[in-house]
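Below, each structure is written out as structure tokens.
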Structure I
Amino acid sequence: MKLNANTLQPAERAEFDAALAAPLRPGDTPKGPAGFLLDNDDIIALWLFLLFAGAGGIGVYFFGGLPVPYAREALLLTGLGLIAWTISTWVRTHRKRGCLFTSFGTFLVRGSKLNGLRHTEVKAIKCRTIQRRVGAFTVFELVGNDESEVTMYAHGRWAQAAIAAIQKARGGVIPVSER
């Protein structure tokens, strides 16, 4: 289910904002009814790449290098557009990307957009841990009543706290399978 944070009920919005204000880093254990696992590090590389690509387009306009008519102007406009889009996206989503569980739902957060399930809609939970050379991460999947799936990549402590929040909201009746 896709939601916008602005459409949440006032109590839900207050819990959402409180969780975003105190993000967790990988390895932290959530304390309380909500936990936001900040996942901003991966997207920063893309933002930097887009900024440099835009600056490159502007650089070609000022320093030449393309003998094609109007190509320099097109690169200038493209470069300015890339820089403007990247900065506006960064402003809207910086420190608002990651996995969030609250007392009412578990979501992937991308700025003000939420993709996930309310706890009343969760039919099953699938959870598995993948070992890597430098550590492990947990693949956490929620299956909805309509068979929709939401997949999140987190660490084990966050996933266990999210499972506990879902079980608490549903009275402990949701099956959890390890794959």
Structure II
Amino acid sequence: MNTYVERALFVVAPRHFGKSTALRSIFVDPRLGTAGQIPTAPNLPDEYQLSNERNLYLRLTSPHEANESLAEFLAKTKGKMAGGRWCFAGPLHPDAFKKMPDCVTTVDAFVKAFCPERVRVAVLHPNYRNRPMSDFLSDQSRDLLAELHLTDDRVEVLCIDARVRGKNGRMLADFFDFS
């Protein structure tokens, strides 16, 4: 059976700025089986059934922090989403870190590898530390949002006010609502 990736959601922020917290907040959606409660366990399953035909691969650790290369990240993702209809949600760093390139290069490579229908990149800005986006880019003159907009027509970009933890879960989860 072929793999078909419908949607991909990337949450972008530097280390320790709330990416996994934002991703966990999607559990306010009762379809994910937690009765609307955001789980706090350190390790969660990485696969969730969204409907009879559709699964979500949820990754809470960025490939940057897992010390993966871009090729390793794409191969691992392909292995996790084997056969059927899939959605993906995971964190990315804005800049290159360890063996991974920046989020723009990573999103572009993901789109080329999986051809998803839609991709949403949610930049946590302002984040829970209330720091401006320029503070977390190595090149402060860089226009990260403009670069992301230029990657592909399927890529949409938004900034999420993440100053209050757990408040944006429905907005993120609704991206995977096909009803």
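Throughout, read-outs are computed from the coordinates displayed, never taken from laboratory work. Everything numeric here is computed off the predicted structure, so don't read it as measured data. Cβ atoms are built from the backbone, for glycine too; each structure is taken alone.
Identify which of structures I, II gives the largest calculated value of mean count of other Cβ atoms within 10 Å over residues 31-38.
Going through I, II one by one, mean count of other Cβ atoms within 10 Å over residues 31-38 peaks for structure I.
Given that distance in nm of label points 7 Å out along Cα→Cβ at positions 79 and 143, derived from a single structure, equals 4.0, which label among I, II identifies that structure?
Considering all the candidates, the number was obtained from II.
Could you tell me which structure in I, II was used to calculate volume of the Cα convex hull per residue in Å³ as 107?
II
Identify the structure, out of I, II, from whose coordinates distance in nm of label points 7 Å out along Cα→Cβ at positions 71 and 103 was calculated to give 6.2.
For distance in nm of label points 7 Å out along Cα→Cβ at positions 71 and 103, the value 6.2 is produced by structure I.
For which of I, II does helix-only ellipticity at 222 nm (-39500 (n - 2.57) for each DSSP H run of 4 or more, over all residues; to 500), calculated from the coordinates, equal -6000?
II
If distance in nm of label points 7 Å out along Cα→Cβ at positions 15 and 63 is calculated from each of I, II, which structure is the one that comes out at 1.9?
II
Please state which of the structures I, II yields 22 when relative contact order in percent (Cα under 8 Å, 6 or more apart) is computed from it.
I
Any idea which of I, II comes out highest on mean count of other Cβ atoms within 10 Å over residues 135-142?
Answer by largest value of mean count of other Cβ atoms within 10 Å over residues 135-142: I.
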